[in-house]
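Structures given as structure tokens follow.
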Structure P
Amino acid sequence: MFTGIIEELGAVQEADGTRLGVSCATVLPDSDVGASLAVNGVCLTVIERGASGLAFDLSDETLRRTALGRLTVGDRVNLERPATVSSRLGGHLVQGHVDGVGRVASIEPAGGGAWLRISAPDDVGRYLVEKGSVTVDGVSLTVAALDDRTFAVALIPHTLGATTFGSARAGDPVNLEVDVIAKYVERLLEGVPR
């Protein structure tokens, strides 16, 4: 379980399709082999720990459902270690189980921050509500506006500097995870007569 509060920007060192290597410092010391780590919002298992980074295997399922297969050497990635019982929950409950891949529709400066608009697949967009939580590339965000095809979030200067959003461009793919509570509510209501 994660909170969507990014701890570090890592850099891709290796990306061969089935293996991902990431340089990092903050999350490295206590990310032993077998530990979980969210990489751009995708919960991955550490398979190797070196002096300057971590390596992960990418399954066919991960490659099919996320944007991790599009990463290249040098790309920056959002990193977060799992929450602990004593962690503050600064974002929202994030599983690291990506629901779909969206695309940056636009990113426009707004004061010192930015207004980020994302197009979401229909099977993801149906769970979004204004002022609800959404995870974009592992970052816990609040839906500020939405229409039939896109949703928008307001980014403060800190978020732009501490995440990959500082270099986001229109057309970039992003991993999306909706609030799990919405999915459970929908499932429970399936059996309720109308």
Structure Q
Amino acid sequence: MNTRDMITGAGIGAAVVFMLDPNGGTARRARVRDQIVRASRKTRDALDTTARDMRNRAQGIIAVTRSRFASEEVGDETLIQRVRATLGRWCSHPRAITVDVRGGEVTLHGPVLAAEAERLAAAVAGVRGVTRVNNELEPHQTGEGVPALQGNGRVPGTSLDILQNRWAPATRALVTTSLLATSVLIAAAYARRGARAM
């Protein structure tokens, strides 16, 4: 019997004695059982959350794809709400801008920072249901002297999950799967290279 086998046997024996000890073994076994139950519950909850997130994303992609190919009549009020939502994502002071809609034609009025004006008009033109954009915005280099452009307005960050601080469950699963697949491919490549060298 070699030293490694002796150490392994001693470790297993110590663990068995530790768990079956008549004085404190019952409490230790209960703690281990509770930790296993908790870990399995957290794993199940994480898998459920990831599956629900992936299902919702798939439904969203299907809905967006269908809407791109469907011709729909959009009411002016609905279109105003869509344009206002877009303003909130593309400019730092969306409340400074007035939106008028008539039959799919959108007119934008009000002060805006010059750096945001062009991309804002382009974003509004991309809103589903918009047929034309009349850009009557008043661009300003800074917000100084323009009451509607005062304050620390900010444009929301990127909508890409992977660039955010907290990832959605589906993004986490996708990144983990990609990293595992990459690791397996690298390991297989090194194994093949080692086999050729022999």
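Read-outs throughout are calculated quantities, based only on the coordinates presented, and are distinct from any laboratory measurement. Quick caveat: nothing in here was measured; it's all calculated off a predicted structure. Cβ atoms are built from the backbone, for glycine too; each structure is taken alone.
With helix-only ellipticity at 222 nm (-39500 (n - 2.57) for each DSSP H run of 4 or more, over all residues; to 500) coming out at -3000, pick the structure among P, Q it was computed from.
For helix-only ellipticity at 222 nm (-39500 (n - 2.57) for each DSSP H run of 4 or more, over all residues; to 500), the value -3000 is produced by structure P.
I have 2.8 for distance in nm of label points 7 Å out along Cα→Cβ at positions 48 and 80, calculated from one of the structures P, Q. Which structure is it?
Values: P: 2.8; Q: 4.3.
Label of the originating structure: P.
Looking at structures P, Q, which one was Kirkwood radius over Cα pairs in Å calculated from, given that it came out as 17.0?
Source structure for this number: P.
Using the calculated result 24 for relative contact order in percent (Cα under 8 Å, 6 or more apart), pick out the matching structure from P, Q.
On the way: P: 24; Q: 17.
So the calculation was done on P.
Check the numbers for distance in nm of label points 7 Å out along Cα→Cβ at positions 64 and 96 across P, Q and tell me which is largest.
Of structures P, Q, the maximum of distance in nm of label points 7 Å out along Cα→Cβ at positions 64 and 96 occurs in Q.
Looking at distance in nm of label points 7 Å out along Cα→Cβ at positions 120 and 152, point out which structure of P, Q has the largest value.
Q
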